[in-house]
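What follows is a set of structures to go through.
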Structure P
Amino acid sequence: MRKLVLAALALAFVVVILGAYTRLTDAGLGCPDWPGCYGFLTVPKEQQHIEQAEQAFPHRPVEAHKAWNEMIHRYFAGALGLVILAIFVKSLTGRSHHRPVKLPFVLLLLVCFQAALGMWTVTMNLMPLVVMGHLLGGFTVLSCLFLLYLRLTPYRIPGGDANLRRFGSYALLGLVIVMAQIALGGWVSANYAALACTELPVCEANWWDRLDFAGAFSVGHAQNYEFGTHDYAERMTMHIAHRLGALITFVYLCWLAIRLYKGASSELFRSLSVMLVLVLGLQVALGVSNVVFSLPVGVAVAHNAVGACLLLMMVLINYTLFRKT
């Protein structure tokens with residue numbers, strides 16, 4: 001079962017990356033229906049099929065490259081759902097081996113809800129709340145799979161580190177901060193606000209005079225949310241909130257890593273602390289690169305991927321503190 005969970009974990013990571021690529025290439029509505037594409041199982045290729053598709057969806061001409069981006073994401077997500085179903089069935093049949101059952105069941109519910117969010121993303125024309133929820137759901141599935149893998153993988157800390165247990169609540173807060181920062185990033189992406197500020201360290205001159213938090217975190221009614229419905233001041237506010245969140249995340253996680261490193265008596269916690277700082281530093285560098293180089297797709301996708309790695313690092317640290325000290 002552990003190998004199956006590892007395969008699901010790798011597949012979930014790929015799905016997260018593909019989801020980011022789909023958003024960043026503006027392919028979220030590459031297929032305007034769900035679960036198929038213009039009424040077909042795959043992207044229509046024959047001229048006759050393309051004509052049928054465009055008659056059925058006259059407002060959405062077929063763009064094959066965007067449609068394939070969306071469908072490949074769906075295929076991988078569907079495969080992940082089947083693997084998680086297999087994990088749940090295997091957990092039920094192997095209860096005599098003391099395999100976890102509750103977490104696989106939670107994963108099954110999560111992946112079903114993710115499928116619903118994927119459908120609503122299309123049927124509700126990229127409503128930001130749904131898009132952000134879909135992103136957070138993907139990260140949650142990834143985290144739960146990693147947690148399940150850890151539970152199935154026994155390891156020991158040489159000598160123990162019982163004196164670090166007092167940092168458990170701080171590590172848990174760090175996990176919450178990282179998840180909140182991911183949510184802010186998702187909100188920026190869902191509202192096409194990634195390029196609202198093109199200067200460092202905060203934004204263009206007199207940015208504080210145009211802050212509009214009420215507007216930035218509201219969702220107005222629209223027929224279509226593609227390319228965003230907020231004005232510049234609202235998008236700028238979203239972007240600044242994400243940057244301020246990044247600063248808070250960086251300072252807090254650096255402090256946590258230093259405290260864990262100094263208080264650790266085992267190499268495991270020292271290694272985890274160093275890894276946390278390295279992943280955090282890489283994430284900050286990618287975030288700055290997004291601004292400096294005007295959001296190249298490769299860098300932006302890497303920013304999402306490393307954000308997922310940072311979340312998994314916090315899951316690992318929390319698991320180790322609460323279960324192994």
Structure Q
Amino acid sequence: MEPFLLFSGNSHPVFASKVAAHLGAKLGGVDFKPFPDGEISVQILDNVRGRDVFVIQTIAREPNRYLMELLIMVDALKRASAKSVTAIIPYFGYARQDRKDKPRVPITAKLIADLLQTAGVARVLTMDLHAGQIQGLLDIPVDNLYGLPYLADALAKENLKKAVVVAPDLGAIKKARSYAKHLNLDFALIDKRRVSSEEVEVYAIIGDVDGKDVVLVDDLCSTGGTLVSAAAACKEAGAQRIFVAVTHGLFVGKAEELLSKSPIEKIFVSDTVPIPEGLLKNKIFTISVAPLFGDAIRCILEMQSISSIFS
């Protein structure tokens with residue numbers, strides 16, 4: 001494997017350390033010294049000349065700050081003559097703003113793509129993009145990993161013999177079908193209407209959940225409105241135990257309150273986003289996908305197919 005350097009921003013250092021440990025590597029040194037007026041200042045403390053460099057930074061919790069920090073780190077690395085810089089973005093923030101769905105609104109995902117390339121990113125490694133077409137917004141390679149194998153393995157331990165995988169909205173149909181195939185379970189979906197950013201109205205459940213355990217799957221949980229409404233609808237339709245599997249756990253706004261009062265029994269979530277300590281500790285179960293990112297880095301360095309990881 002070619003010599004490489006691995007650096008971490010401030011958004012998720014625990015995750016970065018796990019990736020480094022999986023690779024038997026150490027994180028490079030970075031000196032973060034913000035100016036008194038709040039501007040971000042970065043100094044790379046290792047020689048990166050002619051080296052392949054990977055920067056780990058998830059765009060969540062404080063997305064504006066961490067995005068800017070990532071861009072500045074990449075610029076510093078390129079100016080220090082790094083051979084290539086791969087941005088490892090476990091959760092690609094702003095991905096939900098991928099199209100114009102109202103008059104006079106931006107396509108922020110495209111702007112983020114342009115900023116990454118302008119800064120000098122040569123490749124992006126991410127997981128479960130909210131919209132797969134975002135890969136087409138960048139003119140550089142984008143490797144989109146899947147958290148399904150890790151989360152599905154955790155679900156499989158819950159004795160799901162009589163169960164159904166449910167897509168909480170139309171956008172999650174493809175993911176739900178993949179889970180159903182992986183777990184050899186039936187599939188159903190929910191037709192909903194979003195009233196606001198936090199409120200969701202369920203129209204109908206298409207499929208049979210009566211007397212069955214339900215597995216709700218989605219790429220992320222933000223305020224929890226979609227999942228809580230879906231869980232309530234399934235329970236009303238006669239569902240037994242209700243589980244949730246999501247790749248990215250944002251859990252913002254009233255998520256903790258809504259989820260704690262919901263009929264959801266367990267929530268399986270990856271560690272692409274740091275989960276506040278103690279948050280719904282009896283309901284949220286975190287599955288680390290750091291080894292998967294480590295394996296993907298190894299594939300990139302060894303010029304191997306990343307898809308081989310999943311086969």
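We did not get these values from a lab; they are worked out from the coordinates using the rules stated. This is a predicted model, so every value here is computed, not measured. Cβ atoms are built from the backbone, for glycine too; each structure is taken alone.
The greatest value of relative contact order in percent (Cα under 8 Å, 6 or more apart) among structures P, Q is that of P. Match the computed value 0.75 of FRET efficiency 1/(1 + (r/R0)^6) of positions 121 and 273 (r between Cβ atoms, R0 = 25 Å, to 0.05) to one of the structures P, Q, and report its label. Working through the options, I get structure Q.
Computing helix-only ellipticity at 222 nm (-39500 (n - 2.57) for each DSSP H run of 4 or more, over all residues; to 500) across structures P, Q gives -9000 for structure Q. For the read-out percent of Cα pairs over 24 Å apart, for residues 105-240 alone, a value of 48 was computed from one structure; give its label from P, Q. Answer for the origin of the read-out: P. The greatest value of volume of the Cα convex hull per residue in Å³, for residues 137-216 alone among structures P, Q is that of P. Can you tell which of P, Q yields 1.1 when distance in nm of label points 7 Å out along Cα→Cβ at positions 185 and 209 is derived from it? This value belongs to structure Q. Here distance in nm of label points 7 Å out along Cα→Cβ at positions 89 and 297 has been calculated and equals 3.6, so which of P, Q was it run on? Derived from the structure labelled P.
Where is Cα Rg over 2.2 N^0.38 Å largest, in which of P, Q?
For this comparison of Cα Rg over 2.2 N^0.38 Å, the top structure is P.
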